[in-house]
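Next up: the structures, one after another.
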Structure 1
Amino acid sequence: MAYNEQVKGRLDEIIIPHAVRSLASMNLIRDITITGATLKITLASTALDEYSQQWISEKIRESLVGLPDIKDIVIDYVDAKPAELNKIKHVIAVMSGKGGVGKSLVSSLTAVLLRRKGYEVGILDADITGPSIPKMFGTMERPGGSDSGLLPVTSKSGIEMMSINLLLPSEDEAVIWRGPLIGKAITQFWEEVLWGNLDYLVVDLPPGTADASLTIMQQLPVSGVIIVFTPQDLTAMIVKKAIKMCQKMDKQILGVVENMSYLYIPEIDKRIELFGKSNGNDMAKTANAPLLAQFPIDPQLASLCDSGDVERYDTEIMHQFGQSLLEALKEKQLI
């Protein structure tokens, strides 16, 4: 057993091409056996093309050379579906019902906060017709993979991502699909992407309570939902529909986030509520969940998102959001 752990430790240092994660973190190590002087390592070939398999095999032999009493190293690959390998502890959906309120922003910041706390995190961009996650993280790298599955793209801080925009010829290419195709794409991102071992998968939902949201609520094991809204009464009315959808489908709401809550002008130390009086407390009461954050209109944040540097955002409000989010996750026993 101790010998196996030593081998696993060395294997954990081998990074998969394109994924920038280890064999262990992607859950590709299937078996390690020692028979006499022969060490046999069995790996899943999921999402690995022929070149990647050869490269990994060479790196394994290099890392294990010189092991005492081992004269031969045999490396085998077996077939497995991504869904069989993925071990995702918790799925957090970010929804609103209303477009343009900042769901993608809150999804990104949620993932960034959890990653900063040391958790393994991924983002599934379920907004198929309006994807923005890759832009905010500054990547247009195409996912690696093979006929057996896709490898998510990894951000600068180690957040896994999958978005339809990473698969299109250009980021401004339009996706003109009907509901069933959108639902199928979301299902494929869940079942055919090798996410590996994740503590949290954040799902950025599109607006509305129709096909895409139904697909996620019914087919993904959603652990909790974060509701995003802005102060306008019209937005509040529509967002309440999303809250009722969660309640009817028995999905627990972790909390609510009010975005574009105010504009702070430091020169006069004043908050201006551009879109009207805050609805934060009322929305929290409606959702029977805590108010996690009230994000201002922040030019710095907008600039970081436009330049693909959302992971660099670090303010007192972010720290407050992180603390409230962790408290909500602990209360729901999702930590």
Structure 2
Amino acid sequence: MNGDTDELTVEGAWPRLDRFLQDRIAGLSRSQIQKLIRGGDVLVNGQHVKVGQALVNGDRVRVRMPEAESTTEPEPDTPNPTVLFEDEHVVVVAKPAGLVVHRAEGHRGYALADWLLARRPEVGRLSGDPERRGIVHRLDRETSGVMVMAVSEEALLALQQAFRERRVGKTYLALAHGCPTPAEGAIEAPLARDAAERTRMTVVSEGGRFARSEYAVIASTPRHSLLSVRLITGRTHQIRVHLAAIGHPVVGDRVYGHSGDRLAPRQMLHAWRLALDHPQTEKALTFEAPLPDDLIEAMNNLGLIIDDDVVSSSRSSVSMGSEE
């Protein structure tokens, strides 16, 4: 086995342990999860249990993930992140689309976590899953934008807590089909894994996890719009699922949107701004990632005109000081 994942906390009641883990861990089939449980690699409140163990609110579940061969060298065409900020505690980058954040069951090749380890070898001494050391949050492979990573143990623990307590501000840009009405609003709809296809998420009427996204239209045409979306929660695929649920899927998203969507080479979703307190100095920081060329090209092709203050984000930006 290659190490422990972060400990999971049960919300509500679950009739079976394997179903809970299938809902919470992407990339593992139910049979793989059952094999881990039977092999003693899953603990509930520190105890080995059976596959069909019932869970109650507040139970703590810890999982050791299966070991697998991996590639730590990038392919020649692997896109590289751009460093926005770096010190002895954190590294903040603009992740390019196409770069996986860390290895998982569906991807055993080079990842952002490998790039971080090569740049800052001390990351290898951090606690947690060896495949994810320094990683405190994630972006989808095809989503570009700002990410913060820990370099020191103090920063790791502080950032993990900040994300858990929702003290990190996350604002995305999403190029969407159509234009939401009203021009500003909130989408509040619980999310859960799709029972028919476990790699997908879906809006559910009961049994899901609370999720809220707040959006504002930046620019629009009769057929498309550029939205800023602020995440209040950070569920898997949250923005993509929420926008699709209100009839305005992300351009290029062939999973939750139109399967034949060829208006862009990928889902046009960009993690634009990240605001947080420095994990050591507690100084307020705001990072802004440059708009990637493919997003700018897609907006131009669709006739979307944006204000100068948005265009200015095509240059990397970092601000420090007190938050108003």
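Every number in this text was worked out from the coordinates using simple rules, so none of it is lab data. Computed from a predicted model, the values in this text were never measured in an experiment. Cβ atoms are built from the backbone, for glycine too; each structure is taken alone.
Comparing structures 1, 2 by Kirkwood radius over Cα pairs in Å, for residues 121-192 alone, which one has the largest value? Don't skip to the end; give the middle numbers.
Working: 1: 12.5; 2: 15.1.
Ranking 1, 2 on Kirkwood radius over Cα pairs in Å, for residues 121-192 alone, first place is 2.
Quick one: relative contact order in percent (Cα under 8 Å, 6 or more apart) came out at 19 when computed from one of 1, 2, so which one is it?
On the way: 1: 19; 2: 14.
Checking each candidate, the match is 1.
Please compute Cα Rg over 2.2 N^0.38 Å for structures 1, 2 and give me the label with the greatest value. Display every interim value, and only then the final one.
Numbers: 1: 1.10; 2: 1.01.
The maximum falls on structure 1.
For structures 1, 2, which has the highest computed value of distance in nm of label points 7 Å out along Cα→Cβ at positions 89 and 305?
Details: 1: 2.9; 2: 4.5.
Checked 1, 2; max of distance in nm of label points 7 Å out along Cα→Cβ at positions 89 and 305 sits with 2.
I have -5000 for helix-only ellipticity at 222 nm (-39500 (n - 2.57) for each DSSP H run of 4 or more, over all residues; to 500), calculated from one of the structures 1, 2. Which structure is it?
Values: 1: -10500; 2: -5000.
Structure 2 accounts for this read-out.
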